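Read-outs: derived from the displayed coordinates by stated rules, not from any lab. Note that the structure is a prediction, hence the values are computed from the model and not measured.
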Structure P
Amino acid sequence: MINTDLRIISMMDWLENDLLMIINSCEIASSDASFRRYFRIISEQCSYIVMDAPPEKENIAQFLKVAKFFSAYDINVPNIYQQNREDGFLLLEDFGSECLLDKLNTQTVAGLYQIACDELYKIQSQIDISLIDLPSYDEAFFQRELLLFQEWFLNGLLDLDVPILLWDKVRRILVTSALEQPVVCVHRDYHSRNLMYLGLNSVGVIDFQDAVLGPITYDVVSLLKDCYITWSESMIENWMSDYYLRLIKADLIDCSLNDFKRWFDLMGMQRHLKAIGIFARLHLRDGKSSYLQDIPRTLNYIKNVCANYAEIEEWGAYLESQVLPRFEGYLLS
């Protein structure tokens, strides 16, 4: 712990003087792609997580709102023991230090993804979206996210100008596909780093504060086409098909498997374009350059989708001929 960090000093003052806790140890548990940090503290043999969310940069009220709502529907989110909204600190249940990504391998993935899909199904099938005031994934929302790819990755990182007519066509296809899907509660970052491993039959859901109302395939493609780990296309398709049948049985969708797969693939492409833009922004603006290593995997998902749909083949060719060589050159420079 660095005692010159004013946020840590303020956090410790809240814990020790306001909450009267005896702190035996404090260490950084994790940080993420936002301005939030997480600290693990030990107090009288009990372990807790303290979220540090600077109020001028993070919306702690939204985290509290979504946590309360998810918990009411038995979604496994951390308990909130104490809160300091003014300074941006929360005292949370400690879900441990192992996320799903730490435990995934070819032997464990089927079982762990089943558990993750079970928890996602609860979010999609049990939450009454008419009872929660969340932002909607409307056309403007999708377009803003897609522009992250253009602004931060193509223009900012690679100094490339995108072919406007082609880019407009691709964005129109992706947004149209997203908006024609049934609307459910969307976690919006449902992947292996945001699911904590709690044993063979349980996962803890974190980083849910950006939840929205949006397309039914968004979270499942986020999980199965994870930016941080890759599985074979046949494995992904089998898991997707199983989840499709589950949604059909629950009357959450009414479409063919082919239509659902198209939704799934194009939704994944939208998400991956956005993610690449965010990875580039984290590198250029925030100095978090480790995310650059996840761009090749994420680009590969996009290339594979483009190869399967004639209407976006030209976009795939542009990525292959112009973007990939420029990015590979950037990495070598």
Structure Q
Amino acid sequence: MVGTSVVAEGATSTDPRRTGSSSAVTLTVAAKETVAEGVVSLTLTHPNGGRLPDWTPGSHIDLILPDGTTRQYSLCGDRWDAHTYRVAVLREPAGRGGSAYVHDRLRPGDRVGVGGPRNNFPLVPSEKYLFIAGGIGITPLLPMVRQAELLATEWQLLYGGRTRASMAFREELAAAYGERVHIVPQDECGLLDLNAWLEGPNADTKVYCCGPAPLLAAVEQAAASWGPYGLRTERFTARTDQAEPLRATPFEVELRRSGRAVTVSPGVSVLEAVRGAGVDVLSSCEQGTCGTCLTPVVEGRPDHRDSILTDHQRAANDCMFVCVSRACGDRLVLDL
């Protein structure tokens, strides 16, 4: 199996528990500009011009909009600029309203809440990198490309999209990096030739991929022989291929630090049950994609149902995302 994560702290760690701050701050929308067809970028700064929390390539933030909506977006600016964050937002016509608010109502000068940054998609050391982006999936890869360039590491970027006009930062990338950037608009060139790029595993190369679910599925299939650490992916939406929960009966959850126990019934999430017991747990997406509600597991075996943890992280049974994951057995003990 390949490694997976979702909308991506140190460059040497893939442990999602080391993902940076989750405290929220209020920032100002300093600039808003159209960067592609259906895509706008936001530049965020502190109202007092103060320094923002550091971040690493692959990180994302929670954007808390004035209407109370919270969405996660990858940081795609300059990580060495300590006073600005940049994100890019694709208008999602079939979305839940967050992108429409950003496109239609958010203006320079508006204030937004920002949580994080967190990194579920860290760039680990490698002799070579192959970055594969589909559409707005270019955003977490931009800082990775810059980091690889800074370290003088060999890399290539394969970037696909519906049309040239829809591909954000296309011109910026081509101007800065030339032939290492391979632009493949679908209406001109067809789908990405993944088999040609991923033919045979290469122990010297790490592959990082972000984009829509069909692209991720195709990349995972093409790279099936690369082993558990050769490919890392990030998803903007929860996996749709999850099996049914392993058990359809209630189970007990002990909250070790709080000294409480709760019963989790079918149809009720662990997060909901824990909150019902009066224990607050920070969460955001509640779909197993953002990483906010990661909770250490003291005893028991979780039924992992998130779209973030890799296979070896799941096998460790030492953490879970309580918004979606459940229990394999009759009892779990959580460090809450």
Structure R
Amino acid sequence: MEKLLGIHHVTAITSSAEKIYEFYTNILGMRLVKKTINQDDINTYHLFFADDEGSPGTDITFFDFVGIPKKVEGVNEISRTGFRVPNDQALEYWLKRFKKYNVTHEEIKVMFGKKVIFFEDFDEQKYALFSDQNNSGVESGIPWKKGPVPNEFAITGLGPIFFRINDLEVLNSVLVDGLFMSKSQIEGNLHLYEMGEGGNGASVILEVVEGGYRGLQGYGAVHHVAFRVKDEEVLNDWINYIGSLGFPHSGHVDRFYFKSLYTRMYPGILFEFATDGPGFIDDEEDYEILGETLALPPRFRHQRAHIEKLVRHIDTVRSNKVFEKEYL
């Protein structure tokens, strides 16, 4: 069994595809690398925000399910998504940027030896911005070169993913015995686990609480987290392995941009395993126009006219625009 390489992506739920596009493009300075549909619900957009090239380990994606209520926070859920910036100086920049754009945030604090800022978006979706200054392990991605945030301060990928749980014994067994992660540090009720080469791009942080009710998914919540595997051959090994452990799973799922496996190994939390390739630069969009068209995997293309009537048009063309780098 080849071990997991790190975080592949996080998929969350938003109340507005338009507003999340504005938030990520204009405030967070992340590149929309694919505007497509939820392949299990073609009425729903699926937006992928990532680094300059859509590298694995850098993207957060959003569904905008019609009529879904707001989340109810609780236990046994993915509670916060981490991002990475190059160094501590970048965090100082982000304090100014969050203040300029009225983004709800906390002050800089230290967690597991690294500086971090907690913040949230208009749906109260919760995030953490980690400095890579004292980091080692999985490399991060590439700043969005044509985005509004100066490259030296830009978000370059996903950081640690937070779970809020009330059964440490069970989830510890899943992560360590089942998924071959290593438990590296404890700070109070926070427990840090790492996979692959470790570091910010390959970490899970468990916030352990007592009792409580399970959280309910809605807008402002995380839908699932995906872990990186090298290729389809390794994915098939994981499919066989998860099955041998007795956990129900999806089997091989072809998402076109990557191949996947889905399973629930702990109540309330959906895990995905996803291949690093093929990626988002494909037969429909080259590097220059990533995220600008309504992209469809081949098996949906015969339904394009119908799908275009289901999902409202959102203007995501940026190749004809110039973003001035904002130094604050």
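When Kirkwood radius over Cα pairs in Å, for residues 106-265 alone is calculated for each of the structures P, Q, R, which structure yields the highest value? Before the final figure, lay out each step's value.
On the way: P: 17.0; Q: 18.4; R: 17.7.
Greatest value across P, Q, R: structure Q.
Between structures P, Q, R, where is Rg/Rh (Cα atoms, Kirkwood Rh), for residues 90-161 alone highest?
Values: P: 1.13; Q: 1.07; R: 0.94.
Top value of Rg/Rh (Cα atoms, Kirkwood Rh), for residues 90-161 alone goes to structure P.
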